[in-house]
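Please find the structures below.
Every number in this text was worked out from the coordinates using simple rules, so none of it is lab data. Here the structure is a predicted model, which is why all the values come from computation and not from measurement. Cβ atoms are built from the backbone, for glycine too; each structure is taken alone.
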Structure P
Amino acid sequence: MQKKITVYTSNTCTQCHMVKQYLQIKGESYDEINIDLSPEVRDELRKISGQARVPVTIVEKQGGKRAMSIGYNLGTLASAIN
C-alpha cells in the first residue's frame, strides 16, 4: 500500500467539495465517507479526529504512518498527501 486517503464529508459542506476537487486536481484517489448518509460514523469521526466538523482527510501511509488534515487548509492537506 502506497497510501490510502479517506475524506469524511457531508452534503452541505463547501469545504468538503473543495478538498475533493483539490485531490482530483492532484490526481489522488480517495474514499469518501459521507456522515449524512452514515450517521453512525459521526462518533467514529469524533474519536479519530477530536472534531465534530468536516471535512476531515486522513492519509494512511506505508509503515503505519497517518497524517490528518481538518477543514480546507491547503498547507496541511498538501503535507498530508505527500
Structure Q
Amino acid sequence: MARLLLSLILLYIVVRAIWRFARGIAEGMGVTSQREPKPVGLVRDPVCGTFVVPSRSLTAGSGAEIRFFCSERCKEAWSRR
C-alpha cells in the first residue's frame, strides 16, 4: 500500500514537471492561453509622492479637486497644510 502511494506521488510530481516545462516552452514561443491584465492608471500621492491605484487609495476633496493618498498619515499631513 505504501509503495502504491509513493508511486502515485512520484507520478504526480513527474507529470506536473512535464506540464510546467511544456507551458514554459509555449509561453516562450509566444503561444499564451492567458490574457494579459489591463493596465491600471496610477495617481500620485501629493505628500510623499507614492503612486497608488485610485480604487484602493484614500481620497479627499471632490470633483476636479480630488486628491489621492497612500495612507491616513499622508491624508492628515495634507489636511494640516
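Tell me which of P, Q gives 29, 26, 19 when you compute Cα extents along the principal axes in Å.
Numbers: P: 29, 26, 19; Q: 71, 35, 19.
Structure of origin is P.
Assign the value -10500, calculated as helix-only ellipticity at 222 nm (-39500 (n - 2.57) for each DSSP H run of 4 or more, over all residues; to 500), to the correct structure from P, Q.
Working: P: -10500; Q: -14500.
For helix-only ellipticity at 222 nm (-39500 (n - 2.57) for each DSSP H run of 4 or more, over all residues; to 500), the value -10500 is produced by structure P.
Please compute relative contact order in percent (Cα under 8 Å, 6 or more apart) for structures P, Q and give me the label with the greatest value.
Of structures P, Q, the maximum of relative contact order in percent (Cα under 8 Å, 6 or more apart) occurs in P.
Upon calculation of distance in nm of label points 7 Å out along Cα→Cβ at positions 8 and 72 from the atomic coordinates, which of the structures P, Q produces 5.0? Can you show the working numbers first?
On the way: P: 1.9; Q: 5.0.
Only one of P, Q returns 5.0 for distance in nm of label points 7 Å out along Cα→Cβ at positions 8 and 72, namely Q.
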